[in-house]
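Once you scroll down, you'll see the structures, which are given as structure tokens.
Nothing in this text is a laboratory measurement; each read-out follows from the coordinates by a stated rule. As the structure is a computational prediction, the values presented were derived from the model and not from experiment. Cβ atoms are built from the backbone, for glycine too; each structure is taken alone.
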Structure P
Amino acid sequence: MANVAVVYWSGTGNTEAMANLVVEGVKAAGGNAELLVANDFGSGMVSEYNAIAFGCPSMGDEILEEDEFEPMFTDVEYP
């Protein structure tokens, strides 16, 4: 059974709503999913999951949110 982390940052709630739908989809398919905000996830947690879904709205010119999401994503991408 898949164990999936759904990690997101949401400024207005739209990305959070989409993240919740991803969690529902994983569970409906028989997997386990955990919803986490960017501040609650880091590179030390990657091995706990079979898959990770990231969600973040683009900030202007396709730039990730710089205060919370981008530092976490860089940490996970380049441990």
Structure Q
Amino acid sequence: MTTALAELEEKVRALNSSDKAALIRLLIGELDGPPEPGVEKAWIAEAKSRHDELLEGRVKGIPDEQVFANVRALLAR
């Protein structure tokens, strides 16, 4: 690790949680690059479609307790 990177890490660790989260979002955004045209619109359409499926009974939701239990089990492997 370079000295500059070590100094930067020390400064980042001194940030409050809110500022760390903002920095993470900024850095991830830079790594991801600019969003592809239409991606946000496509995600909104997908969310609406899934919501409609739930409302119309075409799919059944999974209780959050079960979802988190499944995630914990997967992470414990």
Q | If helix-only ellipticity at 222 nm (-39500 (n - 2.57) for each DSSP H run of 4 or more, over all residues; to 500) is computed and equals -9500, the structure in P, Q | A | P
**Q.** Origin of the value 19.7, 58, where Rg and Dmax of the Cα atoms in Å was derived from one of P, Q
**A.** Q
(Q) For mean count of other Cβ atoms within 10 Å over residues 14-21, which structure out of P, Q has the highest calculated value? (A) P
(Q) Please compute FRET efficiency 1/(1 + (r/R0)^6) of positions 6 and 54 (r between Cβ atoms, R0 = 30 Å, to 0.05) for structures P, Q and give me the label with the greatest value. (A) P
Q | Identity of the structure behind 1.8 (criterion: distance in nm of label points 7 Å out along Cα→Cβ at positions 38 and 62, calculated), options P, Q | A | P
